[in-house]
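Presented below are the structures under discussion, each in the form of structure tokens.
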Structure P
Amino acid sequence: MFKTLNSEQILSLPLFTVYDDTLELPCGTRHFYRIEKRPVVIIIPLIDDKIAMIKQYRHSIKSMSIELPAGQVEENEEIVDCASRELQEETGYAAKNVELILSFNPTNECSNQVYHICVATDLSFTKQSLDEDEYITTVNLGEDDVMKKIFDGAIMDGRTITALLFYKYIGRC
């Protein structure tokens with residue numbers, strides 16, 4: 001019923017690939033554009049009664065952003081291993097415990113990308129290992145401060161908001 005007749009790669013960039021697919025539908029033949037992207041981990045690092053967040057410049061919004069550490073999962077990399085790696089690289093914290101709590105597809109209308117939310121506990125500071133083009137500072141915020149910043153619009157990153165509200169909803173905060 002939903003048969004792919006043709007799939008043509010029309011753009012390939014380091015972070016994503018765009019395809020033009022021709023599908024046979026009950027109503028006839030239609031084109032759909034889709035984006036293939038690697039999965040992402042979003043880490044909720046808990047240290048004492050605070051959440052270790054990062055502050056970095058995001059060119060797409062031409063502004064600083066307060067968000068949870070996150071990063072793309074490398075090919076054949078385990079989710080919790082990626083979360084541990086990204087946490088250490090971006091914040092300098094190493095975690096003894098990392099738990100995957102939720103996976104979801106944020107934009108299934110156009111992309112196959114999956115976000116994995118992990119919680120990291122038993123943190124100890126080592127050192128940041130930032131990429132050459134990353135300028136990140138760590139900000140440890142209490143839950144009340146984080147929720148206030150979400151509702152005041154100071155935190156606008158969608159994956160951060162989703163992860164934190166889900167975590168709070170399931171009663172772990």
Structure Q
Amino acid sequence: MKLDQWLRFTWELATFPTEMPPLPEHYEINRAEPDVEKHVRSAISTAFTLDPAWNGAAHNIEQTVDMWLDRAFAEQNTALLVLRHGSRIIGASVVSLAEDSDFRLAPGPCILVEYRNRGFGTHLLAHSLGTLRDAGIRHGTAITKEGSPAAKFLYPKFNGLAAPCDFQPLAAV
């Protein structure tokens with residue numbers, strides 16, 4: 001018996017808009033430089049560990065996310081996007097540009113809990129999908145737990161289509 005059911009979301013990028021929605025003043029999204037690795041890891045880890053939707057799975061997810069981030073910082077074909085409020089990193093998204101990637105957003109947009117419900121996840125998702133489109137990739141993909149806020153509210157945006165996914169966190173690297 002599985003404890004968690006997973007969904008794989010897919011976006012068709014050929015029709016994805018080329019213009020990104022504007023962010024509020026004092027916020028920006030850009031690619032992370034290698035010198036911010038520690039801050040990006042901290043923001044993503046905090047986003048998962050303080051989110052009640054991930055209780056019970058946080059340890060396995062954190063190990064998987066750490067492996068994804070290890071790969072992201074080591075490879076050239078990964079874009080690490082960060083959302084900043086002034087100089088503080090308040091969110092991040094890992095975007096895989098590798099041809100053989102099963103999940104293009106691994107992890108997808110992660111926003112610190114105190115900045116949620118303000119549209120920042122939508123902005124970071126839009127920039128992540130735009131990065132994939134600009135790289136010539138036809139489909140964006142991401143996974144999340146069924147019933148999670150990302151599955152209910154974020155990933156359906158931009159015509160994201162959900163399908164059941166057989167995912168084992170520690171085996172997905």
Structure R
Amino acid sequence: MSFFSAIHEEARTRRLRFLTIGGLAVNHFGFSRETADLDFFISQDDREGWLKTLSDFGYASYHDGGNFIQYAAPDQNAWPVDLMLVQEKTFAPIFAASLEADIFGVKTRVPMLEHLIALKLHALKNTRMRRFLKDFLDVENLIQINRLDIKSQKIRGLFDKYGTKDLYEKVSRSLTSS
């Protein structure tokens with residue numbers, strides 16, 4: 001059994017809700033890119049349950065920023081894991097609107113496309129430079145591949161609420177020049 005499958009089974013047993021985000025969710029929506037870790041979106045209410053679960057799998061935290069926790073893999077063949085924690089009032093509606101996805105043969109849940117773009121915009125607004133290009137390309141390609149209208153009020157609203165005017169202009173220029 002793969003770790004991805006095992007973590008899903010254990011989360012279900014422990015009643016820990018989560019969404020698969022990051023590169024695996026981006027891949028689900030049609031933009032194929034490599035990823036080197038597993039990213040899970042969870043409620044802060046489930047923090048202790050997740051800490052215990054990952055510890056039971058042999059994972060050790062190497063960075064805990066409160067809302068973002070990074071785990072080193074217990075061995076070379078395992079995936080590192082990142083947890084993005086949000087308040088329950090933020091998690092619940094995103095989880096309720098999530099979609100089922102088949103990843104590595106496992107039925108998992110991913111945020112709906114607009115929520116994934118919002119998460120990426122939030123990351124871009126608050127990220128360090130080393131991650132900027134990856135997240136920028138994710139947003140640009142998710143919009144393009146899924147044929148979203150960058151000029152629509154819905155997409156513009158995502159940039160206004162979760163990103164910046166500068167990000168909107170950069171993505172718009174990039175998409176209109178391609």
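In this comparison of P, Q, R, the computed figure 35, 34, 26 for Cα extents along the principal axes in Å, for residues 45-132 alone is attributed to R. Among candidates P, Q, R, the computation of helix-only ellipticity at 222 nm (-39500 (n - 2.57) for each DSSP H run of 4 or more, over all residues; to 500) that gave -15500 used structure R. Structures compared: P, Q, R; top value of Kirkwood radius over Cα pairs in Å, i.e. the largest, recorded for P.
A short reminder: the numbers here are calculations on the coordinates, not readings from a lab. Bear in mind that the values here come from a model prediction, so they are computed numbers and not experimental data.
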